[in-house]
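Asker: The following blocks contain the structures, represented as C-alpha cells.
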Structure P
Amino acid sequence: MIEYENLAKANKPFRDDFQKIFGQILVNGRFILGEHVERFEKEFAAYCGVKHCIGVASGLDALVLSLRSLNFPDDAEVIVPSNTYIATIFAILQAGLRPVLVEPDLSLYTIDPKKIEQYITPATKAILPVHLYGNPCDMNAILSIADRHGLKVIEDCAQAHGALHAGKSIGSFGHINAFSFYPTKNLGALGDGGAVVANDDALAATVRRLRNYGSEKKNVHEIIGYNSRLDEMQAAFLSIKLAKLESIVGHKRHLARLYDDHLGNQFIRPAVSSGNVHAYHIYNVRHPERDKLRDYLLRHDVKTEIHYPVPPHRQEALRNLFGNCSFPISEEIHRTTLSLPISFFHTDEDVMNVIKIMNRF
C-alpha cells in the first residue's frame, strides 16, 4: 500500500532530536512562552525575511489575530478566494467581518487578480489571498490593487512554507500574514500550532498582546485578548524541522517533477506562473471522473485525498451567508481535484508506481 501520508514515517529522521529536546524541556519545566518559542520566532522571521514572528496556537488563530490587529470596523468586507479551505472564511467571520468570495484562476487555483476590483465596495477593507496547495498568488498584482484602493493585504500562508514569488518568501508581502504548523504541513509540528509574521512593529505588538489575554506584562490587560500561544514543545520541534525545511520542500519538488514529467495528458496537472516557486504541500491533479479514479487507485493500493470535496459556499455552516450563490470555477475545482501522495517519506519508486497505475486508468 502506498499511503497518502504517514506522519510517523515523515518525522522519523527527526525522532532522536525530538526525544532529546523533549527531555530537556521536561526537566526545565518551562512550557509556555519560554526560550524555545523566542528562538523559533526569531528563526522563522529570518526564514520569511520579515522582522517579526509571533507564535500562536493554530493557523486559524493566526488568521483571526491578524485580522483583529488591523482594527477594522464591524462588518467590514474582506475579499477572499471562493475555493479556499473553510478555515480562511471562518477566521473572517470570527473577527466580526464579512467575507466576499472571488473566483480563482482555473489552472492556478489561486485568486484571480483580474476579478478582484469588480467586488471592491466602500465597505471593503482588505484582500486575503490564499496560497492554496503551496502555489503562490500573484502578490505583485494583488498589492497593486490594494494600493490603488487603500486596502490591507493579509496572506494565508497555511500551505505555503517554502514557496516563493518574484524571488521573495511567501509571507513577506502582506501587511500581516498567517501560517499554520498543522502536522501535515511542509513545516509541521507534532500538534496544532501557527504563527503571525509581519514587518510592522505596531501590528506585531498588538498580536503579541492579543495571543496572551491582551497582556504584555503579567496582570496588566490593555485590550481584550485570547489564549493562543505556541507552546515550548512545539516551538522546539519546529526549530529542529525548520533547519531541514529546504530539504523537505526540495524533496517534494523533486517528486512533483516526476508527476509533471510522466503523468499522461488525461490528467490536468498543477500550473505554476512564471516567477513563482511552488512549495507542493499538496500535489493535486484534476480529472472529470475523479471519484472513479480515486476508487481505482485505492483498489490498486494507492491512497489519495481530496482537498476539498465541498466548496465553502456549499457548507451547511455558511448556508445563510451565501444562500444559493454559484461559483462555477470553484465548484469545478472541488468536483474534479484529487491529491496524490507527495510526503517527505515517499520515494521515487512510490511516485513512479502511482504514475504507472494512473496512466492505466
Structure Q
Amino acid sequence: MKIAHIIFKTFDFGGGIETTMKEIGPRLVGMGHEIVVYTMSHYGAQPSSYQGMKIKPMWAIPTKSAEKLTSSLLATLDVCFKEKPDLVHYHSFTHQTTFLPRSFGIPVLITGQGLEWKRSRWNKFGSSFLKLSEKIMVRSASSISVVSRVQQNYLKEKYDRESTYIPQGVNKPEIFKPDDITRMWGLKGRDYILTAVRLVQEKGVHYLIEAFKGMKTDLKLVIAGDAAHEKAYLQKLKDLAGDNPNIIFTGYVTGKLYGELRSNPYAFVLASEIEGLPTVLLEAMSYGNCCVASDIPENLEALRGKGLSFKNKTPEDLRDRLTELAQDPQKAAHYRSTSTEGMEEFYWDKIAREYNDLYVQMARKPGL
C-alpha cells in the first residue's frame, strides 16, 4: 500500500509524533508499504528520503499557531492531486482538511495523540478552534486510533465514536555507565533526579524546580530539553533555579549522552499537566528507573502501578514523594526492579505490526 503521513516538523525535532514516525516508518517499509512523509520545510534542510521513506517538506507560516494549519493544508492538497495514496494517516486532531481526501476516495486514519485544546500555550480562541478541529476530524475520519485508553474512553463518551488503541512505543534500551555525564556535569550515577521534556509550561518543570528547592538532599536536579517556541518560559525556569549549583540545565541531548542520563538517575520525574501517553515516561521505565509522575490519568496509565504519583500542579506533594524516595533507597530500588515489567506491550516492533493490521483492515473495507 501507498500510505501518506501528515504532518511532522522534522525527524530531528524529537517530538512524540516525530519519534513515532521515525520508528514505525522504516518498519512499515520493511513490510512492503510505500511511505510518504510530509514535513515542515522551515525546520531546516531535509533529505528527500529517510530509511526507505519519501520525504516531502511543505511550506508553512513559521509560527506556533499557523505552522501546522498551513503545512497540513498544502500536504493534503498534495495528497489529493499528486501522490494519490491508498490511505492517508493524520497524526493528531489539529488538522481541518481531513474531509478532502475522503472526497477523493482516499481513506483517512487519524491518530489521537492527546487533547490538543487543553495545552497551556493556547489562548481561549485557540482552544475553541482546536475543539472545533477535533470535532471535524472525528466526524470525517474513516478510522481513528488513539495512544491511550483515556482518550479512547473520551471519544466514546464525547462523540460515540469507536477507536483502536495503539499506544506509543519504546525500543529496548542500551544501558550506559556514567562517562560523558561525569566529565560534563560531575554526575556519577544515582546522584541526580532527572526530567527530560520539551521545556514548555504544560510539562510542569517549574513545579519540579519548586519541589527540589525545598528538599534537604545531596541529589542534583538535571533538566534535559530545550524550548523551541518558549524562550520566555525557559528564562522563567532559570530565574526560578537561580544560582543553585545543584540544578543543571543540559539543553537538548541525544545519542549516547542521553542514554547515559537515562541509565543512571536516582529517580525520573514527569511533572506534566497534560499528556497523550507519555513516551518519555515509558522510556524511563524501560531503562529500569524509579519513576515519579503527576497523577493525570494518562501518566497513571503509563505508570501501571509501578511508580509513584503526586497531585498534579502541587510542588509540595512532589517534594514529599521525592523526599520519601531520597530517604529510603530500598523503596527506590524496589521501583527500579519492577518498572520494566510488562514493557513488551510497548515495543515498536509490536506497534508497527498493529498499524499494519489496521491499514490492511481499512483497505479491505470499501467506502472508507
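Values in this text are rule-based calculations from the coordinates and carry no lab data. What you are looking at is a predicted structure, and each value in this text was computed from that prediction instead of being measured. Cβ atoms are built from the backbone, for glycine too; each structure is taken alone.
Asker: Given that mean projected area of the Cα convex hull in nm², for residues 250-337 alone, derived from a single structure, equals 7.7, which label among P, Q identifies that structure?
Answerer: Of the structures listed, the value fits P.
Asker: Who wins on distance in nm of label points 7 Å out along Cα→Cβ at positions 82 and 330 among P, Q, i.e. which is largest?
Answerer: Details: P: 0.7; Q: 6.4.
Looking at the calculated values, the largest one is Q.
Asker: Something else: P, Q: which one has distance in nm of label points 7 Å out along Cα→Cβ at positions 34 and 218, as calculated, at 6.3?
Answerer: Of the options listed, only Q reproduces it.
Asker: When mean count of other Cβ atoms within 10 Å over residues 266-273 is calculated, the result is 16.2; to which of the structures P, Q does this value belong?
Answerer: P
Asker: Check the numbers for relative contact order in percent (Cα under 8 Å, 6 or more apart) across P, Q and tell me which is largest.
Answerer: Top value of relative contact order in percent (Cα under 8 Å, 6 or more apart) goes to structure P.
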